[in-house]
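**Student:** Each structure below appears as structure tokens.
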Structure 1
Amino acid sequence: MNIPYQITPAEWLEISSSQEIRDALWMHDDETADDLAGWTFGVRFDYATDCPGYAGPLYLLQGGAGPEVPPLAIIRNAAGQLELVPPEV
């Protein structure tokens, strides 16, 4: 079943440690993982594509800019590091 999971404190810490993600969310240097979890709507899915491709966590983060701004999608790359999924243009 494709259900969302709550992001754990350890996952929030990892997410907030990525400079790429911090920059995308306009986080200030003094903002912590707890701050991020407090003003961001976030969920994790255990995701797998229908055909060969990606299988792993898919994080969706919606910041405070408003619902008209698309959420950030984050996956793990082949090296196991978090990375942003570029939005379709």
Structure 2
Amino acid sequence: MSTPEAVRAELEALAAQFDGDLAKATRWLQRKVLRQAAALDALNRRVVTQRFVLRTLDELGRSLTADEYVAARARVADAELRERIEAV
């Protein structure tokens, strides 16, 4: 989802590219890539943590009951993220 500020910045970068100011356009693209890399790193950390928890539960010989899973999924505040988590 793009904010109006992000769209405006992208348009300015495209305009700079058309005007021949490749340095400005490149700096914008580098910032965008760094933001995306940071977001991907944060997501990866969450996945790693979740895998760790699941392995630990498996080693203990215990898993979530269906009711515990449904309750945990329902507590996820972000609707988009909740939809990415498979329902039982």
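Coordinate-derived values only; no laboratory data. Note that the coordinates shown come from a computational prediction; the quantities given were computed from them, not determined experimentally. Cβ atoms are built from the backbone, for glycine too; each structure is taken alone.
**Student:** Of the structures labelled 1, 2, one was used to calculate helix-only ellipticity at 222 nm (-39500 (n - 2.57) for each DSSP H run of 4 or more, over all residues; to 500), giving -6500. Name it.
**Tutor:** It must be structure 1, since only it matches.
**Student:** Also, quick follow-up: Compute relative contact order in percent (Cα under 8 Å, 6 or more apart) for each of 1, 2 and report the one that scores greatest.
**Tutor:** 1
**Student:** If you don't mind, another one. One of 1, 2 was used to calculate volume of the Cα convex hull per residue in Å³, giving 102; which?
**Tutor:** Computed on structure 2.
**Student:** 2.8 is what came out when distance in nm of label points 7 Å out along Cα→Cβ at positions 48 and 72 was calculated for one structure; which of 1, 2 is it?
**Tutor:** This value belongs to structure 1.
**Student:** Right, another one. Please state which of the structures 1, 2 yields 0.95 when FRET efficiency 1/(1 + (r/R0)^6) of positions 8 and 64 (r between Cβ atoms, R0 = 35 Å, to 0.05) is computed from it.
**Tutor:** The correct label is 1.
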